[in-house]
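Below, each structure is written out as structure tokens.
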Structure I
Amino acid sequence: MSLKKPEWPDVGDLVIATIESVTDYGAYVRLDEYDKKGLLHISEISSAWIRNIRDFVREGQKVVLKVLRVDAEKGHIDLSLRRVTKREKIEKILSWKRERKAEHLLRNVAEKVGLPIEEVYEKAGVVMEKDYGLYESFEKAARDGAGFLLKMGVPEKIAEAVVEIARERMPVPMVKVKGIVELRCMKPNGVKIIKEAFLEAKKTEKTRDARLRFYVVAAPRYCIEVMAEDYKHAESTLQRVAESVVSNVVKAGGQGVFMREK
């Protein structure tokens, strides 16, 4: 988080920078995360021959650069664009965006509880970063509530504000899986038996952090749809629900089979 960012980057670090000026021999940049200036020499812009430097960099452009040398005494930072891989660029941009969003969310928490951002960071942000990562802590708070924050020693008022802000500003992404059950029950109350089998399965699963949806495809085929925070949880929930529905119908004298839909 920028509140506690080191004053200087380390050699080998990836940094987000803004091109401030372009010359014949390179570009001067501002390191957004450190409020420092650096030089991107033309030899470190591209491995290909550069005919016009502005074909590669331009004023105002955001770039991901690798730190080659740091001279804090002279205030010099040498940087490279050509040594940054495509994967490194993507990962750094994602990390930077997540970090900025997390900082913004923590500032929202500070406003909500009426405390300075520095105090909220010391009382909550530090342990959140250490144990889970700041952004990841907000995701977990949105999903799981304040319990884990309280266990880490975050004051209750701040923990509750973290949860509230997280749930307002970053809904937890869900994945969806589904499968088909074929159910038959020739008893006079067969329709009721099948309906109760679904209701019982839903009742059993309602506290397991997954959303269930049942609907008729074309009798005797019924779809079970599960939404959860990850595929592993969604798949295990689907399997349990399907087994429960089939088992309840079979126990009542009917027949059933589960087929996983791809």
Structure II
Amino acid sequence: MPRRFIDISVPLEDVPTNPPHHRPKIEYQNHDNSWEGFRRYYPGAGPEDVVDGKAWASETVTLLTHSGTHLDAPWHYHPTMNHRLKPGGEPAATIDQVPLDWCFGPGVKLDFRHVENGYVLQPADVQKELDRIGYSPKPLDIILFNTAAGARYGEPDYWETGCGVGHDATLYLLEKGVRVMGTDAFGWDAPFKYTAKKFAETKNGKLLWEGHKAGREIGYSHMEKLHNLEQLPPFGFTVACFPIKIKAASAGWTRAVAIIEE
């Protein structure tokens, strides 16, 4: 059976999509200006000694674990997790401890592109969309949220675009056995400026990072800065999103891919 692969990741690149401290810095060396490094391994070698006079290409990258498309570990949200499942909870998993079976499974896409920027999705919103597409989530499904932010990737307003997934909506899916979700927005919660405004008006601390903090109750991971979700059907595809294994880290970059059997 033929397969179609859809890249649902964004590249690591220095673009105005992210605030400055989230932008990776990439130093490129091409086949002509990398001779200093080449000679560390092959002393005395020069262009006259290799095919076409070309050395190697290499890059040096400086970035956060939360740059580009990445998978957050429960440790990112809180030092403990699973308080709903175990009295007193347990230590939150770091990215190298996230179970691999969480990261490969049936994909489900929920379409919230029509929802206004800054809105916080509630359980009723999620269930309404599930009813629309005719799907009931199963344990270890990977749920992807397609928001208005996806169409703004590469633009300065990207990180302030899209809706967020609230505490209760996140738990609504976790209670069904879902353990990995994802969004094409900058973050899982509503863009910072909207939540900051609500907090300034209400002083309600429960609004701060509420979707992330659901991981204290039931440990889970979510992907941020996905892309091309509009190309996916509502379900009937597989998602692979294995994170880079970084010791004791709060996140790991992933080349997230949707696989469609045709």
Open item on the list: When Rg and Dmax of the Cα atoms in Å is computed for each of I, II, which one produces 20.7, 70?
Closed with: II
- [ ] Of the structures I, II, report the one carrying the highest value of distance in nm of label points 7 Å out along Cα→Cβ at positions 73 and 177.
- [x] I
TODO: Compare FRET efficiency 1/(1 + (r/R0)^6) of positions 9 and 33 (r between Cβ atoms, R0 = 25 Å, to 0.05) across structures I, II and report the one with the greatest value.
DONE: I
- [ ] Assuming 30 is relative contact order in percent (Cα under 8 Å, 6 or more apart) as calculated from a single structure, say which of I, II it is.
- [x] II
Open item on the list: If log10 I(q)/I(0) by the Debye sum over Cα atoms at q = 0.10, 0.11, 0.16, 0.17 Å⁻¹, for residues 41-184 alone computes to -0.57, -0.64, -0.89, -0.93, which of I, II did it come from?
Closed with: I
Open item on the list: Given -4500 as the derived value for helix-only ellipticity at 222 nm (-39500 (n - 2.57) for each DSSP H run of 4 or more, over all residues; to 500), which of the supplied structures I, II does it correspond to?
Closed with: II
Task: Origin of the value 12.4, where mean count of other Cβ atoms within 10 Å over residues 25-32 was derived from one of I, II - done: II
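Bear in mind that the values in this text are calculations on the coordinates, not laboratory data. Computed from a prediction, not measured in an experiment: that's the story for all the values here. Cβ atoms are built from the backbone, for glycine too; each structure is taken alone.
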